[in-house]
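Multiple structures follow.
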Structure I
Amino acid sequence: MEFKHRSVLLDETIENLNIKPDGIYVDGTLGGAGHSSHIVERLTEGGRLIGIDQDADAIKAASERLKPYADRVTIVRDNYCNFVKVLDDLGIDKVDGILLDIGVSSYQLDNEERGFSYRNDAPLDMRMDQRSNISARNIVNDYSEFDLYRIIRDYGEDKFAKNIAKHIVQARALKPIETTYELNEIIRSAIPAKFRMDTHPSKRTYQAIRIELNHELEVLENSIDDMIKRLNDRGRLCIITFHSLEDRIVKNRFRINENPCTCPSSFPVCVCGNKSLGKVITRKPIIPTDEEIEENPRSKSSKLRVFERIWEDES
């Protein structure tokens with residue numbers, strides 16, 4: 001299957017990166033190089049793009065797409081949470097911009113073999129990095145009822161989480177749950193019919209399993225501060241999210257990096273010594289236009305937030 005992924009908020013992201021022709025940029029979620037192809041075409045021979053992705057299919061597709069710019073592109077198969085090591089290994093101290101397009105790609109959703117989508121009957125997988133020995137099948141069949149309930153409640157925000165977890169445990173006691181359609185039927189039976197109308201009953205549970213399996217929120221939360229610290233003066237971090245859990249993390253980490261002071265509000269001056277690392281560019285997230293949503297319905301829930309590093313604040 002050809003790796004296709006419509007890059008959401010493309011123009012808005014490229015504009016907010018403030019690309020310098022001789023700058024160094026990191027795309028931590030390279031995918032099929034949708035965003036990166038537009039970054040690298042704006043770079044001169046003195047510029048450089050570092051593309052990071054853990055998906056072998058993405059690496060292959062991006063390498064082919066970026067081949068005309070091979071002299072200024074370095075592609076690394078890794079999780080963006082290891083980006084500090086990636087930069088250190090390349091001898092790079094600071095960069096001028098970083099992009100994260102969080103979540104599952106259109107290719108991963110549409111490729112039946114990957115088991116990300118509840119719309120196709122496939123083995124339960126959902127691994128973004130196929131080198132992992134743990135898949136969605138392990139979570140569904142091995143997690144305790146409480147842990148299933150916890151992740152569906154917290155990561156899927158499904159009000160029927162407790163009943164879904166109960167039905168999964170009951171079903172797997174008879175035989176292991178192997179495929180997406182098997183899991184769909186179990187979830188469907190756990191949700192009252194009148195609540196199945198607005199959206200597919202499996203949507204939230206699949207989101208929860210995928211997030212748990214790939215440690216998506218943990219990776220995001222633990223990466224933002226380090227990324228900001230590796231930006232040059234006026235360098236920017238652009239992050240695109242697709243649901244409220246991700247967006248909340250980005251919003252909070254950006255806010256803390258802009259105003260890290262921990263002093264009580266009653267103090268007349270700051271004495272904690274924590275200094276701002278920059279400013280939030282997007283007080284409200286940038287969202288797709290109606291035209292983009294019509295062209296690409298999967299962009300509907302996307303939000304772009306931008307942080308700018310300001311070194312002068314450290315003086």
Structure II
Amino acid sequence: MSLIFDENEWKEEGLRKGKMFVLPTESFQDYVEHPLIRGLYLTDVGYYPRAKGHFRERKEGIEEYILLYCTEGRGTVLVNGKEYLLGPNQAFCIPHFKRHCYYASQEDPWSILWVHFKGENTVCFPVDECGIVTFASQNAPERMHFLFDSLFRVLEGNYTLGNFIYISQVLSMILAEVYYREKIHTTQEQNKHVTDVIRYMYKHLYENLTLEKIVEEFDLSKSYLNAIFQKYTQHAPMDFFINLKMKRACRMLRTTDFYVYEVAQKMGYTDQYYFSRIFKKTVGMSPKEYKNSDTYHASDV
């Protein structure tokens with residue numbers, strides 16, 4: 001890959017209008033080892049608006065992680081030869097020691113806020129996953145600008161321990177904004193889907209509900225439904241549904257005079273023996289044994 005890159009033009013149109021700070025962490029090693037700093041600390045931070053001609057390539061990677069947040073325009077990031085297209089209100093973290101390059105679109109050059117960072121607490125964030133984060137909240141851009149502005153303001157001051165601590169805490173907030181706060185919306189949506197599907201299962205508890213019918217009803221993919229059920233219930237959707245059915249069958253067996261075949265029919269099973277196999281696999285004993293047992297079982301609930 002080759003790009004036309006005029007360094008003088010870039011300096012004139014990019015750096016002159018933007019900001020860049022390099023923090024001399026090597027000269028303040030005592031600060032870096034402070035317990036409130038060593039977890040996360042930045043080495044470089046900046047803002048490049050409409051960075052026409054912007055191009056960086058590091059064939060061996062670097063020691064720091066690089067977080068890029070695109071505010072407008074577009075650009076491309078390559079990590080170990082894989083291409084990622086970055087657009088407005090998207091962020092991407094380049095893992096440390098990974099071969100990479102990134103550059104602005106020639107037709108619609110990006111504006112980016114960026115920071116280089118490292119520290120013990122990088123393991124607490126998914127910064128090695130090479131995934132584009134798209135911000136869902138309408139207020140996210142304002143918050144990100146505020147946080148970077150806070151960094152710029154303190155970096156214009158003195159190199160004091162207090163300022164190093166403050167910088168470290170703001171950096172933590174930036175990473176939390178990217179990787180965790182923005183997940184709240186997704187989590188709420190996932191929780192709603194799980195809740196809605198479970199309520200739907202209860203409504204159709206006496207039927208032979210299928211996974212195909214559920215995903216069609218809620219316009220979800222099978223893989224997505226499986227993933228969120230495993231995440232929130234530790235069960236696949238249909239295993240969860242069968243557990244609900246067997247708990248209801250347990251209640252019938254305990255509280256009514258129905259025969260096993262009648263309970264099977266009421267729970268939507270035309271084959272009593274198939275129902276008995278499912279029941280035993282789920283509860284740990286046959287329906288008849290369960291009905292005649294005086295022992296309390298968790299499945300009674």
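Points worth noting:
- Calculating Cα Rg over 2.2 N^0.38 Å, for residues 158-269 alone for structures I, II picks out II as the one with the greatest value.
- Mean count of other Cβ atoms within 10 Å over residues 30-37 - structure with the largest value, from I, II: I
- Parent structure of the calculated result 17, given that relative contact order in percent (Cα under 8 Å, 6 or more apart) is the read-out and I, II the choices: I
- Between structures I, II, the calculation of volume of the Cα convex hull per residue in Å³, for residues 46-205 alone yields its largest number for II.
- For 26, 36, 23, 13, 0 (P(r) over Cα pairs in 20 Å bins from 0, in percent, calculated) the corresponding structure among I, II: II
- Winner on distance in nm of label points 7 Å out along Cα→Cβ at positions 118 and 134 once structures I, II are ranked, highest first: II
Only the coordinates and a few stated rules stand behind these numbers; no lab work does. Keep in mind that what you see is a predicted model, and the values were worked out from it rather than measured. Cβ atoms are built from the backbone, for glycine too; each structure is taken alone.
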